[in-house]
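Throughout, read-outs are computed from the coordinates displayed, never taken from laboratory work. Note that the structure is predicted; figures quoted are calculated from it, not measured. Cβ atoms are built from the backbone, for glycine too; each structure is taken alone.
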Structure 1
């Protein structure tokens, strides 16, 4: 993925996603670095769900960075390298 459809955020670098279809026929988009996924009836829906989860995770970590464990601080730093607020 090279861009996200969000007016407030953009990707600084591409994000490698895996695309699969689950047993029920739903499309699942996943990413291994942050252990995140999105699911939907179509690829577009799954990507939109994934982006929503990714942005929520970014906000949650970056807004409370001083209170995070070492592992989550590393996650926040990695997200800041990939995502930028406009």
Structure 2
């Protein structure tokens, strides 16, 4: 399982989340991933996509503490066999 965080250069919340999450997410610019943005109704950044085998299986948005981020990922771990939610896993 992999988590992609979409951000922009001017998003301060995104910058804070990058520091909180470190290497737990793959950071990409919104402008570079229109394929992901096109099918979501979120209008808030940062925007997170949970990917399994290259397929988007869920998304969530907003700034949150690390514990809340990990809790959101737990819902996907149960469904997708407990795979680690780290980049490159």
Structure 3
């Protein structure tokens, strides 16, 4: 499930779960994610792809900050490698 062609499906499934959760609680998605209702413009996350090249990740994050102040890093299944790169 970590192949590039599966990432969009995984992301869609994650979004669907968040949507269902917010509907079951009869709350907005922002209330479920942030703990409070956000009345201003819609906020979204910019996803930075996991990459062993930390410089590439930083460049992606800088570019993403133009679109959203919220950055999400998609990790892979190798916890040791993830930890090493994030340090």
**OP:** Taking -16000 as the value of helix-only ellipticity at 222 nm (-39500 (n - 2.57) for each DSSP H run of 4 or more, over all residues; to 500) derived from one of the structures shown (1, 2, 3), identify that structure.
**Re:** 3
**OP:** Out of 1, 2, 3, choose the structure whose coordinates give percent of Cα pairs over 18 Å apart equal to 43 when calculated.
**Re:** 1
**OP:** Using distance in nm of label points 7 Å out along Cα→Cβ at positions 12 and 36, single out the structure from 1, 2, 3 with the greatest value.
**Re:** 3
**OP:** Have a look at 1, 2, 3 and say which one yields 21 for relative contact order in percent (Cα under 8 Å, 6 or more apart), as calculated.
**Re:** 3
